Each structure stands twice: as C-alpha cells, then as structure tokens.
Structure P
C-alpha cells in the first residue's frame, strides 16, 4: 500500500480504500481500531498519483478528527519539480500542492506535529511548506545523510580516484553539502566536476550537456542529484565523461522514477544507487538504499 499508518506502538493500522463508480475515493478505518488509537500516529507515504494524494488527505482527516497527533514522512514530495512557472500558460503546481496539504489544518491547528521529506528538489519546497502548511516541524533530510547510510556508496566516494559530479547549476548547493560530509572520511578533498545543460523551457527537453573537465583517465565519477525521471540529463553527462576517459560512472539519485527503464543507461553507467522512496524493480546495476527516518 502506498500509504502506511502505524500507532505509537509501531503496529500497522489497517485501512480500506475504494473507489465509487463516479470516481470518488473512499477510506475506512475500523471503528474499534480507531478508538484504540491514542496520542501519536505515524504516516509513511509514497504518493505516486493524484489518487494517492486524495487518499492521504482523506486518511489525515479521519485521524485528525480522532484527536491524534500526526507525524508524516513523505519521502518523494509530489510536484517539487514544478517549483516555478517556466512559460506562459503554466500553473505554479508546487504552490498548489503545499496549499492542498493545509486543507485539514484550520480545524486542527495543533495536531499536525511533523512532516519529513527527503532531498526536496529545491529550497522553494521548504519555503512553501513553511508558508502554506501548519506542521509544527518540517524537515528536509539531506542527501548526504542518506548516502552515508549506505556503506557501499560511501566507500566509493572515499576512494582516492573518485570525483564528484554536479549535474547542473541547480545542484551546486546539494553537491557541496555531499562533499562536505564525505571529505572528513577521505585523505584528501574530493574533486568537484561541474556540468552545464541547456533545456527547452516549454518542453523540458534537454538540448545538450557539457562537463567542465579535460581528462578523467582512471577516475570513478559519481553523479549526484535528487531525481532521475527518464534519465536524459545523466545519459548526456555519462557520454561526455566517457569521452574524457572516465573509467567508471556511478549515478546516485535520491528518487528513482526511471520512467524509460534501466536499459537506457547500459554501457554508460556502471552502477546506480537510489532509495526506497519509490517502488523499484530489480536490476543488476541497481542498488536500493533502505532508508527511513520515522
């Protein structure tokens, strides 16, 4: 189930979800079980569709009406990539999403205690969450914490011949924080390689990528970013890294959508690391980091 509710004893709360013939969603928690719930309740979500979002809002309403305190972990925050209007005729989707999360708040202002997201796409997500929602505490788990949770990826980053690749200008702050976390574990400061890409604002399509380096012979390059959808950004960068004689290319993304499948990386990316924020299919080159804050 994409939404999991646990009580203060870490026991699952069963929830029935259905859809009426007219398309409306419906949730039902057993009345006896609901009365047993006291104090804190923990919700872990994977919101992969508008249906999942509606289910979450309905479940939240039931729990708040019971007087419970909610601690929510929403690893992949929906619409975080739509953090601005890029062209005329587009909606400010992230602003709408954060306001939707506030729909139950006015009646229950003291009960929504915490919201945890993992590696939100940009600072705009945290800003709008703080402006538009009324959770007592909002936390954005940094990718450096998740990476250090995995010994295999940490060992790769600690190796002397490893360089850290920043895929675009928007990832500079994220990449710098990862380097800051890794450097104390190394004998020398990790080399940062910066990339540039040109995107069509109206379609979102990557037009070209450029790696600001000259020779990476014998190096292992670790590209780090928050989301991989179809993979065009990373395919373009990997192709450029291979032209610079890079020996191994590793990709870390906190949220792996992989909408074009894993085969698009064949021959270009040797290993891929992602988290369990989204459901994953097994693949020989894929390493899933099992992470959970709550």
Structure Q
C-alpha cells in the first residue's frame, strides 16, 4: 500500500499522521508541473526525458537519462535529488508502484464535485452519494459486459507487449539476413529464446542484450514483469515460444472476477428528506457554515 499525491505540505503531514507506516509517493504529473514552473527555459527538452526516466525500471537506464537532463540544466538533478528519487521513480521506489504514477483518481473526483462544493452540506452529501452510486453501478455494468478473463486495460497491455515481442523477433531476423545467414523461422525463435530449465529462459533482444526470464517466479531481469505484474515483451516471447497460457501469468487483481468484487457492496440510495427520522435533540442544533 502507498499514497500518491502532490507535494502539498498539509497532505504530507496528514498522511504521516494517519498512515505512519505507508509509503508516500509523488504524482509525476504534479512534479512535472513544478519542474516546468521552475525551469521554464528548457521545459520542452526536459519533458520527454523526465517522464521516461520516472517510468524506467532499471537504475542504469535512469542514470543515463539523468545525465541527459544534467547536460540540459544541471539544476534539475539537484532539485529532483532533494525531493528523493524513491518518491517518484519506479526504479528507486521502496514499494511496487506498478503502473500507478499519477493521482488521476483523486483529480477525477475533485473535478466531478467542483461545483457541488458550494452547496449546503445536506445537498452536497446527496450529490456525493448519487455520484458514487452512479459510478459504482456504471463500473459494475462495464465489468459485466466484458467476456475476456482480464479487464480491457490489461488485455490492451498484453497485446502491446505481444507486438513488442514480435518486433524483437523481426529485428533478430533482419540482423541475420543482413549477415547473410539463411535460416528458418523456428531457428530464429531458438536464437531469440533459449531455455535453461523448464521455467528459466534467456531472451536476446535486438541489441544482443541477454534478458533472464523466470516464469515460475514471474520475473524478468528488465524488472517490468514483476513490477507491472503482467508479462513484459521478453516474457511474452517465452510464452509464445512455449505456447503457454498468457493470462495465468498476470496478477489476479487484473481479472474480471476481481474487478466485479470491487462493486459487490452496493451504495444505498439517499432517501427523500421528507422521510428522514431526526431525533429532537439533534434537530434543535443549528449547524453554522465554516468561518
């Protein structure tokens, strides 16, 4: 468990008080806005490098990108170091941030209730109840309409990683052809994926880098497999080569069965005010608005 928020001091203090043992991470979108405001001159050059650096899985790749940033503006490195790499970088995180790098969930709620915040408290509570009830029902109906084992988002990620694994194969094929080596597709697969045991494999990418994939522990030396809990392109190459079931190597949280469990608890509709039962001692209290 971890909390993702912007760098507002009140959130930092409240999170430390209420959840003292929970890691507090920074939303990379908010952090980028801070960088953009502080280092306006080089923001166009910095943007792509920063987001790639935040999402990279290996520290060596992170360090290489940080050198690129340092060449553009050496003040940025010091600023990010003072914040703490572990708060916004996947490669340095003390907890698995998976794919959750922004505070979009909270921002969506803030956007949805922006106008309602000016309502009297009873109307505001009714608005929030109706909003959560509607979202809960829409989420349940959406999940029920999906007939694949995984939720749509993760099916798309699997498909993208499968395409990337095919590109690894094509790149290897081009390299062999350019080297005047004539071989067949099956032999290329053998070059791309080499088995060590029945669960451990070596996958060689287009650069010649050796990636070690352990299917039993669902790990890859690129770290993407274990961080995202979904087969990376190297693991996809093994799964295709060995004709294994893709979805059994994804974490259970991504399945439709578990998505439906999120919506099991119904949101009780807000009754009309005319049928409310309010004890006399409570109705006598006058609740004034905040100062």
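Values quoted throughout were computed directly from the atomic coordinates according to the rules given, and no laboratory measurement underlies them. Please read these numbers as outputs of a predicted model, since none were measured by experiment. Cβ atoms are built from the backbone, for glycine too; each structure is taken alone.
So helix-only ellipticity at 222 nm (-39500 (n - 2.57) for each DSSP H run of 4 or more, over all residues; to 500), computed for just one structure, reads -16000; which one of P, Q is that?
Clearly, the read-out refers to Q.
Comparing relative contact order in percent (Cα under 8 Å, 6 or more apart) across structures P, Q, the highest figure is found for Q. Of structures P, Q, the largest value of distance in nm of label points 7 Å out along Cα→Cβ at positions 78 and 158 belongs to Q.
Assign the value 52, calculated as percent of Cα pairs over 25 Å apart, to the correct structure from P, Q. Source structure: P. Of structures P, Q, the largest value of distance in nm of label points 7 Å out along Cα→Cβ at positions 70 and 254 belongs to Q. Structures P, Q were shown, and distance in nm of label points 7 Å out along Cα→Cβ at positions 22 and 222 at 5.4 was computed from P.
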